[in-house]
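A.B. asks: Below are structures written as structure tokens.
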Structure I
């Protein structure tokens with residue numbers, strides 16, 4: 001009989017952390033090997049773990065990564081809001097230990113990302129593109145990591161640089177819309193788990209590709225799927241496309 005995968009969970013007292021712990025405890029082929037939270041002994045929390053699942057904040061995740069690298073603990077990273085410099089740091093860690101980095105662990109969202117690539121290529125001319133996202137009042141970064149990932153997929157499919165073509169705010173007399181831009185709109189309120197819509201607005205028609213999360217359970221299940229995937233990888237930086245075979 002195969003031994004259960006030993007998983008530690010970071011941010012154990014948070015909403016996502018509690019959901020992850022519940023998911024691990026309910027999964028026969030996984031076992032909870034430790035938890036991390038603010039002020040804890042990171043090494044002690046990772047002592048018996050094979051994989052850490054981390055949905056915290058950039059600074060905390062990077063601190064956890066340094067210890068995981070030393071101990072050979074693989075990491076599933078669902079944290080968002082990393083700077084470009086922090087992403088370079090993560091890539092450096094991946095040369096020593098296997099990491100999976102994704103702004104959204106949902107299987108459905110990652111299928112949507114693949115659909116967006118197809119739609120953007122087919123609707124490259126004559127359609128304005130807007131990314132609209134909504135999350136709960138406690139979310140601290142905007143646009144969401146998932147919305148930015150959608151923007152990156154769209155820009156790549158269109159042969160554009162997202163940094164050059166993204167529009168994150170509109171106010172006052174803005175003039176006509178530049179057709180080469182990709183717009184972003186952000187909503188924050190209540191307990192919205194996560195809604196993402198990409199609008200392709202053409203002449204006489206609109207195409208919308210939309211994903212709505214009604215529970216964090218789908219993120220937890222995706223993270224467990226990623227943890228199983230990493231179990232067989234010694235080093236490297238992966239994403240959910242790798243996990244789901246969508247590459």
Structure II
């Protein structure tokens with residue numbers, strides 16, 4: 001495969017647009033949307049202060065590479081490129097891309113199970129192998145209302161710290177990655193971990209938590225998972241699934 005450094009910048013930027021549009025369709029495919037609301041961003045290759053965000057009004061299952069809007073982290077939202085964007089999305093994603101140069105992609109979703117766990121005082125519990133990947137690696141941010149206040153950006157970043165997954169209390173999830181596949185995979189598994197927790201709680205049985213050392217061991221194993229081939233191979237499988245079920249995102 002051609003090294004990223006030798007790929008013309010315009011081609012690199014288009015590839016990011018295609019992968020981000022694919023990510024939107026994957027979120028829709030797995031039922032994690034909130035109509036036209038919530039948002040996923042990706043840093044524009046070769047920049048530190050530009051990112052791509054969804055055009056307001058385009059459904060996730062119809063998102064294309066051309067629908068994505070390029071935004072500056074310091075720009076007033078109305079000056080992005082004359083296209084409408086979600087103003088709360090600008091607040092959240094500009095904060096991430098300004099403060100975390102290691103991040104290429106951020107997903108903010110109002111997925112059902114994650115929103116339910118976000119309302120629980122104890123948050124996510126290490127009840128199963130899937131949830132253990134987030135053990136001591138999950139941040140929390142207290143709800144302040146709809147994220148329209150740009151001053152919330154500094155508090156959001158302080159809450160996130162150096163972690164790559166966060167539950168926004170009474171709100172939803174935020175996952176990050178140095179690639180689009182990693183950020184999506186974290187969001188997918190955070191939602192699934194929350195679903196499993198709610199299922200277990202619904203039985204009314206006493207919940208069994210593994211010892212902390214076992215949870216930490218499992219979390220370290222998952223750290224390696226995100227840095228290995230599994231995410232890359234999984235992304236290729238995701239692409240094939242959407243190519244079969246809902247092609248056209250690369251337009």
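Any read-out appearing in this document is the output of simple, stated calculations on the displayed coordinates, not a laboratory observation. Since the model is a prediction, treat every value here as computed from it, not as a measurement. Cβ atoms are built from the backbone, for glycine too; each structure is taken alone.
A.B. asks: Given a value of 16.0 for mean count of other Cβ atoms within 10 Å over residues 178-185, calculated from one of I, II, which structure does it belong to?
C.D. replies: Value 16.0 for mean count of other Cβ atoms within 10 Å over residues 178-185 corresponds to I out of I, II.
A.B. asks: I would also like to ask the following. Could you tell me which structure in I, II was used to calculate mean projected area of the Cα convex hull in nm² as 14.5?
C.D. replies: Attributed to the structure labelled I.
A.B. asks: Between structures I, II, where is mean count of other Cβ atoms within 10 Å over residues 34-41 highest?
C.D. replies: Greatest value across I, II: structure II.
A.B. asks: If you rank structures I, II by distance in nm of label points 7 Å out along Cα→Cβ at positions 122 and 162, which sits at the top with the largest value?
C.D. replies: II
A.B. asks: Here's something else I'd like to know. Figure out for me which of the structures I, II the number -11000 belongs to, where helix-only ellipticity at 222 nm (-39500 (n - 2.57) for each DSSP H run of 4 or more, over all residues; to 500) was derived from the coordinates.
C.D. replies: It traces back to I.
A.B. asks: Sticking with this one: If distance in nm of label points 7 Å out along Cα→Cβ at positions 10 and 90 computes to 2.9, which of I, II did it come from?
C.D. replies: II
A.B. asks: Next up: Among the shown structures I, II, from which was the value 3.1 of distance in nm of label points 7 Å out along Cα→Cβ at positions 98 and 234 calculated?
C.D. replies: That value comes from structure II.
A.B. asks: Related question: Quick one: Cα Rg over 2.2 N^0.38 Å, for residues 66-201 alone came out at 1.18 when computed from one of I, II, so which one is it?
C.D. replies: I
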